[in-house]
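Pasting the structures here.
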Structure I
Amino acid sequence: MIPAPPPKVVTRHRDGRIHAYVVDSGAFGSLEPAAVFRPRAGDEVVESVVRHDLEQVVYTTLNGVICLTRAGDLVWASDFEPHSDVRRGHRPGCALSLDGRTVWVYRPDAMARRGRGDQWVVHDAENGVILARHELGTVGHGAGHYVHPADGSVYLGIGEGQDGSVIVRGRAGADGEPEFVTYPWSDRCLIDLAPSGQQFMTVDHDQADVAFHAHPDGDLLFALPVEAFGYDPEECFVEWSGGYLTDDTAVVTLGGENQDEEEWFRHHLVDVRTGTLGGEFTVEVSSPYGLVPLGDGSWLTDGPGGPVRTARS
């Protein structure tokens, strides 16, 4: 039996602060921040993650990763060397391990012109010491981290722009040292992990289909092309968004342009046990990326004051 996961903590960056929101069983509607962190003076936050106890935040800038207490005291910092003056095209990312003991940092060093390829670096969450460093061999702009809810492995989906997308998984080996596995695709964009961790969802880089894969090997369970949703593949595509609404149901987003060249998108449900369609899913959002499924039957959208959590009635 999979133990109940701790409450999910999501962050938003507003007014120069990092706002942390706890998503638990009783939090619906407009969420209020459970903690607010002030970055160091001069730091421009790219991505952030907050510990479940809300006592520390880890965030990346274009040139480093920093850990602060809730009071604003520095716990540790690690600079990306050499310093890069490139302002666009590279977004370092970070994630906490399932047990909170390590911080996983994606460094898009190639696009930052640091004279080397991208790296995935594992830090000790307590003191910032580097425990492992993996040369990715990618030239990415940014990446998404997805922490497996059961075995603690970490997925990384790296976006290389027009060159495609690479998916890598890190895990603790038999000797405790991290091991890294790169999946044999350069054309699958990682979208989400199922709440149980038994499978994951990808979208074709050219946006022709959505696919579902078994964890950990990545074996294909089934795929659905644009035509399966009733659309013309010449006029419609699968968005790089969506995810697992529940362990049995995924949200897939389709988009395109109408005759007036106005962009449109629609959400559709898929039963991932059978690979069958479950109908259209109507949510009021302004972009195909405005809906964030949480895996427990609820989802987040962005409101004027922060995230809004809604569940199906």
Structure II
Amino acid sequence: MNAEHADTPATGRVVLLTTSHRVAPGVLSWPAWQALRSADRVLCPDDRHPQLPYLREAGVEVAVAAPTAQELVEACAGGRTVVVLAAGEGDRALTDGLARLAGSGRVAMPDLELLPGSYDLPGARLLDLVEVMDRIRRACPWSSRQTHRGLAKYAIEEAYELVEAIEDGDREELREELGDVLLQVVFHARIAEEDEDGPFSVDDVAGTLVEKLVHRHPHVFGDATADTPEEVKEHWLRTKAVEKQRTSVTDGVPLGQPGLALASKLAGRVRTAGLDVPPPTGPGIGYELLAMAVRAEAEGVDPEAALRAAARTYRDAIRAAEARPAG
């Protein structure tokens, strides 16, 4: 020890090691393993902490203890390093106590280090969503009784509310409505787990989607090339046709969608396939709307969105008229 520090007692080091419950237990960063193996003591206040079995299997001796701030400072005396494996909800009482001791100025404090042992990957909060949905399905009197058919109307409503948020340009509303649409997916997948004939989970749903996306993007995951959006669409339609083994370009077009969207979708299928099928004509406004929807699709206009925009203007005019004093 240097002479200038001969009379200064070594205060040691406290390492607060945090882990994410969204990462599999035992999967820790290299700095975390180094800290655990080199520490003089490793403490954990939770005897059910998911990391404990894996640490002990790796030869790390862990004592189940919940020291106070003062006890932890004393445990570091003489230059010792103590690692505290934080509980999942954190150790607020301990960190607050350490802060008070440091702020008092009367205690020689050890070095304090917050060391993340594992990090959330992108999409990790989806695990929380699945867990919350599972608990709601089991414990909520209303949610536990819902069926696919009973929830179908909500999927349509939430999709329309999402479109409205997009058209309004409201970012906060957009984030919330995306969450409501995601809820429908997770809710239906949770219900499907209980199907006796063909159960599947949200992991199966995600797995199917991943396979579809990879297969339909050979220019990203394979050897194909696509330099324009039009070429990408060609890849998509070609692989989709092989997958579905469809005999008509109209296969897979849901007839229950709004009329303008249906007409536009059929016109798009005809145009993409290079078929010469002009829209039928006849008496009545239905055929007139059909012709307008086909024209809109050919010009790259979404007739549903165009009509909604016009309807919004009409709504504003109605409100303006209502606001004017009666003559």
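Structure notes:
- Among I, II, which structure scores highest (criterion: mean count of other Cβ atoms within 10 Å over residues 68-75): II
- Which entry (I, II) yields the derived value 0.10 for FRET efficiency 1/(1 + (r/R0)^6) of positions 92 and 268 (r between Cβ atoms, R0 = 41 Å, to 0.05): II
- For 9 (relative contact order in percent (Cα under 8 Å, 6 or more apart), calculated) the corresponding structure among I, II: I
- Structure responsible for 3.3, with distance in nm of label points 7 Å out along Cα→Cβ at positions 52 and 116 calculated and labels I, II on offer: I
- Origin of the value 23.4, where mean count of other Cβ atoms within 10 Å over residues 188-195 was derived from one of I, II: I
- For Kirkwood radius over Cα pairs in Å computed as 20.3, the structure of I, II it came from: I
- Ranked by distance in nm of label points 7 Å out along Cα→Cβ at positions 196 and 220, structures I, II are topped by II, which has the highest value.
- With helix-only ellipticity at 222 nm (-39500 (n - 2.57) for each DSSP H run of 4 or more, over all residues; to 500) derived as -17500, matching label from I, II: II
- Each of structures I, II was scored by distance in nm of label points 7 Å out along Cα→Cβ at positions 84 and 284; the highest score is held by II.
Every number here is computed from the coordinates shown, using simple stated rules; none is lab data. Just so you know, these numbers come straight off a predicted model, no measurement behind them. Cβ atoms are built from the backbone, for glycine too; each structure is taken alone.
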